[in-house]
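Down below are the structures I want you to see.
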Structure 1
Amino acid sequence: MNQSELLNRLKAFEHKEVFFGPQGFSVITKTAVLKKAQIGYAIDKKGASLVNSDVGNWQSSWFVIATDTELGDPYFIDFADEHLAVYTAVAEEENQWQTTLVSASLDGFEKCLTAIYQQCEQKSAMYLPDDNCIFDLQVLESFGKQLVEFSQTNDFWQHFFVGYVDWLRDEHV
């Protein structure tokens, strides 16, 4: 898949901006924004490459496709993976990235976003929990299992739900 085909695939996502409590995903669907999204990851502001094959550095096959709406962290695919696995990463130091698998495939990532949207239909991030939030831990556990099934990975989604439950506990009055 080339970048043009990828962009068409991202445009076809049913839900391009999805929120769950304070957390959210924003899928990039415009060429100019997609190119700009690579700045700070694959290239610097002047267009110079930040790619390095050393472990922990940004890899040439990684391509940012979405952002975390709360923290701004990247969600990116790995073009070297035939299923286009989706990852997120946090910078540990300059151009040193700690990656986490979000979904074993781009299709799984899309299914997760659709499921999140259908579960709560939030239009924006929430700062304080309201009556529409899911407080039932059994419902959250069941929903989490569904996302793990779609994504074929557990660690990211476990952390995602821990963050949600912590937010409920901290903010619910």
Structure 2
Amino acid sequence: MDTATVVFLAVGGAGVVVLALGLLGAELLHFGHPDVDGPVSTETVAGVVGAFGFAAAITSSLLGARTSVEILVAAAVGAAVAVPAGYLAMRLGRAARTMRTDGTPTRQDMIGTLGVVVTPIPAGGYGEVRLRMGGQPVKVNARADRPVPIGADVFVIEAPSDTSVVVEQTGAFQQN
């Protein structure tokens, strides 16, 4: 393997290192206020440097890269590949940062959900129920008008706080 190919591979490897640091949360190109991105995102730099290095290394290896003209051709091919790769990395990074997400569930979102009793609910006291909020199981304190056994299906009719609900038993295990 010739020297030019090794140098280009090292440049491509540096791009991979920058990408790894960016994925681990390093703010390599961050200036000024914490809420403002730097002039160029870390993903863009990683995409440009990595694509340049690896494309130039492939071209250098295919050409043999023994003369300065062959090395310049390899570098030109690397640059031609790096520009669209950097643009794509910039667009994908921006799309990931501005992706819409669901809002944080509130106590109003608990009303009307179904759950299962995980700690029996005594008359006039609190037990625990497991609800599904946003696809995730959530365990909250629960009270009911009458005792509800463990494993019973319940329906949330009220949410007096963010961590407690009032439920009614549903299903085949309902006591009268």
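List of remarks:
- Taking distance in nm of label points 7 Å out along Cα→Cβ at positions 85 and 165 as the measure, the highest value among 1, 2 is held by 2.
- Here distance in nm of label points 7 Å out along Cα→Cβ at positions 45 and 61 was derived from just one of the structures 1, 2, and that gives 3.2; the source is 1.
- Relative contact order in percent (Cα under 8 Å, 6 or more apart) - highest-scoring structure of 1, 2: 1
- Which of 1, 2 yields 16, 20, 15, 12, 10, 10, 10, 5, 2 [P(r) over Cα pairs in 10 Å bins from 0, in percent, for residues 53-124 alone, calculated]: 2
- When helix-only ellipticity at 222 nm (-39500 (n - 2.57) for each DSSP H run of 4 or more, over all residues; to 500) is computed across structures 1, 2, the figure -15000 traces back to 2.
- Structure (1, 2) behind the derived value 10.2 of mean projected area of the Cα convex hull in nm²: 1
Just so you know, all these numbers are worked out from the coordinates, no wet-lab data involved. Treat the numbers as computed from the prediction; the structure is a model and nothing was measured. Cβ atoms are built from the backbone, for glycine too; each structure is taken alone.
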